[in-house]
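The structures come next, written out as structure tokens.
Please treat every number below as a calculation from the coordinates, not as lab data. The structure presented is a predicted model; accordingly, all values stated were derived computationally and were not measured. Cβ atoms are built from the backbone, for glycine too; each structure is taken alone.
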Structure I
Amino acid sequence: MKKIQTQGVHHITMIGADRQTSIDFWEGVMGMPFLFEQPNLDVATESHLYFDPGDGRLITVFTNEERRPDPTRNPEGVGNLHHIAFTVSRATFTQIAKRLGERGISNTGEVDRGFMDSIYFRDPLGQLLECACYKFEPPAGSTHAQVLFEAHKLRVERGDRNITDEHLADAIELLTHRHQGSLSTDLAPKDPYTEKPPVWG
């Protein structure tokens, strides 16, 4: 018996309403280029729209001109999708609440998640979405997931409730030392100041 090893999310498909609602939201609000369209090969009355969320992968939507948008909250029971999170830059993140507000779209405002900042809102069909911005960049040759894995281990060792900046900084230092060689034999922290510099300012 062997695992089926995944290598990333290939695409996510949503059940949409009419075609224009999907284009106006995914491209017109979220900035995802509308790449191509073809029939839903399983349902002749539906179209299948493809959008690029920014990493070259796909968000796709089944549309039908007989369906009207319904903003009622999607169910969040066992087995249901809770939300989809999209990566944004820090510069974009600081503008999201304002840009949603200009359209009258209710949102949570900025939420601190310890290792990232988030903002939540619903699409025109009631699906909860998140825009997330990591608080850190991984060291060269490492991924965000590897930093979070090491930060989690540090958090558990220290008995802390959630990952914080300190765990992230220590995880980045650990990964850097692990993957980057040095001519020094002693990599312990040092204090090179024989005289302390004057107080800033």
Structure II
Amino acid sequence: MIAHIRGTVAEKFVTHVVVDVAGVGYEVALAQGDFEKTMVESDVKFFTYHHIREQSQELFGFSSLLAKKLFELLITVQGVGPKAALAVLSLGEAETVRNGLAHADTAFIQKATGIGKKTAERIAVDLADKVGIPTYSSPGEVAVNTDDSVVVPDDDDALEALMALGYTLNDAVVALAPVSKDLSTAERVRAALSR
């Protein structure tokens, strides 16, 4: 499996980019937010999900490990394929989507292209308890722990480190909730692991 890709964006199409890695071009489908931020000739790293079917192979890319983990959870829901999962992730930043799922917000989920009411309800029921604690503030803020709420920025290296160590998204969010954001990444990971 291809876990991540690092290279230069050679081409940009409607829903995907071609990343040149040492002379080999990999076509990578992206969520709308990542696609809009990606520029031709820029150096990029995407966490990837390699989807293999009988007739084709596709590579889906994500700017954060959090987005990749959300994608992997979404495709476990019956009736949700990789393109539908990417549509859900296109609703906003990874933390915004995680928060919508944690709140079981079917109206939010249903805004994704190709997601109907029944599928949105199925996603909400299946994933609400698997994505961590709901937040009540806007994403990107400093982590806050108030009345069982927490905000985890999309680029939280400590969260990504815990998930790389085998923590589920939910467990990693809960473990980091009481840990001060002022500590270094290594100190935050140590503190979370000691709980």
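A few points about this structure:
- Distance in nm of label points 7 Å out along Cα→Cβ at positions 39 and 175 from the coordinates reads 4.7; which among I, II: I
- For -7000 (helix-only ellipticity at 222 nm (-39500 (n - 2.57) for each DSSP H run of 4 or more, over all residues; to 500), calculated) the corresponding structure among I, II: I
- Origin of the value 16.8, 51, where Rg and Dmax of the Cα atoms in Å was derived from one of I, II: II
- Of the structures I, II, the one that 4.1 was derived from, the read-out being distance in nm of label points 7 Å out along Cα→Cβ at positions 23 and 87: II
- A value of 4.2 for distance in nm of label points 7 Å out along Cα→Cβ at positions 79 and 95, calculated from one of I, II, originates in structure I.
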